[in-house]
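Asks: Next up: the structures, one after another.
Derivation of every value follows stated rules applied to the coordinates shown; laboratory data play no part. Owing to the predicted nature of the structure, the values given are computational and were not obtained by experimental measurement. Cβ atoms are built from the backbone, for glycine too; each structure is taken alone.
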Structure I
Amino acid sequence: MMETTAHRPVVNVTTAAYFVVAIVEIMAELFSIEQLKFIFKPLMPALLMMLYFLTSKERNMLFYLAMLFSVITNILFIPNDPKMLFYGVIAFLIHRIIVLWLVNRLIRINDFIPVAIATTPFLLVFFYLLAITDGIPVDTFILLSLQNIMISLLGGIALSNYVMNDNRKNSWLLICGVLFVALQFIVFLEKYYLTGISPAIFRPIAMGLNAFAFYTFYEFVIATERSDDNGAPMG
């Protein structure tokens, strides 16, 4: 463990606090309690930053930047306002770029052919949905296209790395990638494809996916840093 013995109780409490906050936020989404959303939604990335600070020797600035843009995205996605949604999509795109940058630095991709093969099915699904969705402004369409590429690439990297090398860090990355892909799918359906008629259950589902996706991303980063410290991947 990277954290000291003295830090372990704090790590355990912070981890528990993260999931308590996630459950409260899911309930807030389910029952549309706006005040709780504004309080608890930004808390989740903040708690992950604290966890990372306590458990990592690397303390990579890219992780903190990714969590910061997650906070910004979460806040901008709360109001049901097209302008805020547009700014939220921009913040989310920046967040995705940082996440991909960090993932690439951690796993050091050398062969892009398996990644390209694994990425293609995700691209086909997301661009098909985008193509059959009406009423999306041109500027938003461009941003969503870039987002589709980013999330498909993340899913492709996660899947190809797991297939080629099944170890602990790649298992966390696969879970993270699947959750982020599912999150993108649900958010797109809610915000664009079924806008105005989307089921109320989509919000809490998206929040649950968001909470677990970010926690598994944190676990992936920590597992990778530890395997690098030990000089070999963890099995």
Structure II
Amino acid sequence: MIKPPTTLNELKERTKQIAGLTIGELAKQRQVGVPSDLKRQKGWQGQFIESCLGADAGNLSEPDFSLIGVELKTLPIDFSGRVLESTYISVVNIKNHQGLTWENCATKHKLSHVLWVPIARIKDQPLENSRIATPFLWQPNDKEARQLKQDWEEVMDLVALGQLGQLNARMGEILQVRPKAANSRVLTDTTDSEGNHSQTLPRGFYMRPQFTQGLVDRFLKR
């Protein structure tokens, strides 16, 4: 088991050691088997990279590298550098939102400092052939931080009012809200706008691919 990094420089050195390797090559180094299909093991790739770099937070609502306050996000791209999908960030607190603000929420905490690990894959090719591009560290600038806060607050205002039916994926410039459940039968308790108990689909905050594409263009194509 790899120990958690205690400094940013230590984390950067570790990323240099995996950059350019395929998932198969890295898995061979770590003596780990690679699943044939991520549809059945959706979180495997991110968890594998976390283990290779020494992430220690597990499923806790804090950054993956807890000692240095850095979150890790893998980012699927194609070999031309095009981002292939949105990025899950955190759950939407539908039940436990009293007293929650942007300043103290897990979403802001996780997005304060992110290590992005782009992974280039070819459609219909085995996962082991996917190649790790150059990881990069990102912190929101002032404009990005303001927009993230606005996106989050627009969603949480509706949650606080019990108007969950008004939440949709069109909301938000950077963050969007989407269902976060294995299927439509998975429900969570909530309170509607009349104060009555009800149930709804769990939801999560996702970062739009248009935004992460801008990060890839800024950090990898400069």
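Asks: Comparing Rg/Rh (Cα atoms, Kirkwood Rh), for residues 13-92 alone across I, II, which structure shows the greatest value?
Replies: I
Asks: Out of I, II, which has the highest value for distance in nm of label points 7 Å out along Cα→Cβ at positions 21 and 149?
Replies: II
Asks: Match the computed value 15.7, 47 of Rg and Dmax of the Cα atoms in Å, for residues 69-156 alone to one of the structures I, II, and report its label.
Replies: II
Asks: If you rank structures I, II by distance in nm of label points 7 Å out along Cα→Cβ at positions 29 and 165, which sits at the top with the largest value?
Replies: That would be structure II.
Asks: Using the calculated result 0.60 for FRET efficiency 1/(1 + (r/R0)^6) of positions 101 and 205 (r between Cβ atoms, R0 = 30 Å, to 0.05), pick out the matching structure from I, II.
Replies: Derived from the structure labelled I.
Asks: Turning to a different aspect of this structure: Suppose you compute helix-only ellipticity at 222 nm (-39500 (n - 2.57) for each DSSP H run of 4 or more, over all residues; to 500) for every structure in I, II: which one lands on -27000?
Replies: Clearly, the read-out refers to I.
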